[in-house]
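Engineer: Structures follow.
None of the figures in this text is laboratory data; all of them are computed from the coordinates on show. Just so we're clear, the structure is a prediction, and the values are computed from it rather than from any experiment. Cβ atoms are built from the backbone, for glycine too; each structure is taken alone.
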Structure P
Amino acid sequence: MNKIEIADIIVAKLNENKVSLKKFFEESSDEITTRYFCLDNLLPEELALDIYKGFPGDDIWFRRSTFREKKLTYAKIDGLDSKLPANVTDSFHDPRVVNLVSEIVSIQDLESDSSLYAGGISRMDQTHFLNPHIDNSHDSNRKRYRRLNLLYYVAPGIEEKDGGNLEFWDQYVTNPLKIASKFNRLVVMETTSTSWHSVDPVVSDISRCCVSNYYFSKSSPTGKDYYHVTSFLGRPGQTGRRIYGRVDNFLRRSVSKITGISRGKGLTRNEQA
């Protein structure tokens, strides 16, 4: 199935649920700092399974393993044996999808990012995790603000007990709200300077697979100019990691501002954003 046909399905699904998704998004941040919505059964089950089967084998991934995160990522999806991971990724770039999401979240100048800066596909295996963080505030050229993260999960059979759950945090990063990385679920979350989120450790022998896209805008979500790198903290109780994380965030932000180099810019779809 090509990207236009997949986009047709997504458009129909968003239209069908537009009113309830908009209401949920507007009311979703009472106890956390991130507005979001979930849409289950996004695509026909057989298609979602084929997308999952189209994820690459072990030898192709870029491996991240630090105190911040442990996971596998890949953005050069056009060279995969299966076209489905690229096609479903590109379906979220369809102007109809962008416009519908824009209407749901009430952000008027959203733009998709075909370079997949910090996007693409990811896999998290047993022991993998992503510590609490806020995403980089801009695109790779610092021309647009990062506004939304669209996460489409395609691992069949995964349950909350397996770990790998998306977590949204309160402003003090003390209490998480867990969102299961359920098969065929789309999560659309707002990215701001306070949208702390994470993925809890994968505890089962499974692979949590996700298709990720970001939407950007030229306008600032606060109406004021700001910039920050992807900034990590430890989990509650990880006092040392919390202290080290703040120092690490400050140093990386300072270096990035001075050099103009954006983290991960060389890992985009075509190596240039």
Structure Q
Amino acid sequence: MKENNENEQKTEYNEKLVKNFKQELLISGYSARTLKMYTLFVKEFLEYHNKKIDEFNRGDLVEFLANKKEKGASNATLALAHAALKFFFHNVHNKKIVDEIKIAKQSKKLPTVLTKSEIKELFKATKFGRNRLILQFLYSSGCRVSECCKLKIDDLDLREKIARIKAGKGDKDRVIILSNEWIKELKKYMKRKKIKSEYVFSKKNGKPLSADTIQRIVRNSTEKAGITKHVSPHSLRHSFATHLLESGENIRKIQELLGHSNLNTTQIYTKVSLTELKKVKSPLDDL
């Protein structure tokens, strides 16, 4: 009986810590996805160790992270867990015990980019209506999946062929371009749409779609199109940027459309542009 009471008290104590942590993340302006992942890692850490907050030390964090690594966690996952615990201890509880722990650098992989013919096949494999419009929007605007979920009808200016992304990554607003073709198809879709919603893309109850739903739509269309690459909503954003660069568009304009604070982030697309690479003549051919 005593043991049950102790377990209940420990669970209640941990739940209170996680709740406070979540509130701190919320007022700090973290995205819903980051909030979810950070909270998950901190909850997992607290359940792994049966301790109170003032009893934790560097060794407890090392043990937890090493255990995750032994179970097959990637460097990216460890980096995310490390960041979550750092915010938890440093920002919320003023315990500076995380900085000394070094995490292996993530391997830098080039983003997945679809060719224009693959983009066409992807659209062909997607049912006409909301789902195809979502994929076309992601590719034609370069928006993030979270921005697509939150897009409201009032954010669109169809006459000017632009839209305003409000509180995007880093809580920044920006203007994006809208495709002529997409606007035409959207107008047809809106006329037939029976659901009343403030969101451009919504569920049957009028609420916004989740990122998971859009990821599933992309995954299903990729399979139907017979594309073997690992394609995600972000792949369409990568393809948007790469195809603009290949067409000769100014990289600073692309930076603005993507909402990148730093030009270095945008410059990764100069590394994946096969069309531009193919223009380089081998010195052997000039001998």
Structure R
Amino acid sequence: MKSKATKLLNEALDQMQWYRFRLNCPLARAAAKCMPAGDFFYSVNVSDRYRYVYMDNPKTGCSSLKSALVELETRGLESSPDYYDGKVLHDRDRSPLRRLTDLKLGAPLSALASRGYRFVTFVRNPYARLLSCYRDKILHNGPQKRQVLRGLGFPADDLTRPVSFEEFVRAVARESDYAMDVHWRPQTSQIFFEALNYSFIGRFENYQEDFEALFGHLGIPAEDIPVARHLNRTKGGLRELCGEFYTGDIQATVYERYKKDFDNFGYSPELPD
């Protein structure tokens, strides 16, 4: 575990790099409108070996996908991480997928795009994604709950205080995209959709087929595609649960707040059935 001093030093270094990138990289300037430096650097995963950039979009099967991408990246090497260990998969200092700050480029995103790197990601129905986030991070009293408690005017240190789905939606709907936690930030902003030219966008609803299609897109033969490990799978069908958690008012609030996601990724304003 990183010490507090190490964490603060890394944050300071990220801020310095972020300032330089914003000066030199048009795509980084566009990203700066969507999220803070730490979120930005965490979200961008670069493979020089296969010449792609995976944009992390939480609650879309990203743990399972990272497991497979890390396996692919480390094939043939003497050592490899535990593909089931989420702490390794999500630790950017230990992942074999490179951070932008590793590349020594003054305008990294723009340079990668100009060099033909493919930008890839996954998206999910906004109704289901937000409900999955609530069940995972809020009902299980994750650290992200502190932000929601503050938004509701409650003490942030009492994670045991119940927060209803309606309260959660009300709190996050008031936040700007920039201020949101990555797990419920609109996907349009989280993946810089309006700034980047994506060559592949898979859908969580069609995960297995699109998982295989992604690796085919990266040039991996069918027999060499990594196994889909389905880490952090949510128990219970979220389509059925949407009808339980969403009232008409909550649905209207979520649709209005996440309208760009519905429009950009072609999801219906109706609840998934």
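Engineer: For structures P, Q, R, calculate distance in nm of label points 7 Å out along Cα→Cβ at positions 55 and 239 and state which one comes out highest. Present the calculation step by step, with values, prior to reporting the outcome.
Structural biologist: Working: P: 3.7; Q: 5.3; R: 2.7.
Looking at the calculated values, the largest one is Q.
Engineer: Match the computed value 49, 44, 34 of Cα extents along the principal axes in Å to one of the structures P, Q, R, and report its label.
Structural biologist: Numbers: P: 47, 42, 38; Q: 70, 66, 34; R: 49, 44, 34.
Considering all the candidates, the number was obtained from R.
Engineer: A value of 23.9 was computed for mean count of other Cβ atoms within 10 Å over residues 127-134; which of P, Q, R is the source structure?
Structural biologist: Values: P: 20.8; Q: 16.8; R: 23.9.
For mean count of other Cβ atoms within 10 Å over residues 127-134, the value 23.9 is produced by structure R.
Engineer: Of the structures labelled P, Q, R, one was used to calculate distance in nm of label points 7 Å out along Cα→Cβ at positions 215 and 247, giving 2.9. Name it.
Structural biologist: Working: P: 4.0; Q: 2.9; R: 4.6.
Label of the originating structure: Q.
Engineer: Matching task: -12500 is the computed value of helix-only ellipticity at 222 nm (-39500 (n - 2.57) for each DSSP H run of 4 or more, over all residues; to 500). Pick the structure from P, Q, R. Provide the component values of the computation, followed by the final result.
Structural biologist: Numbers: P: -9000; Q: -17000; R: -12500.
Source structure for this number: R.
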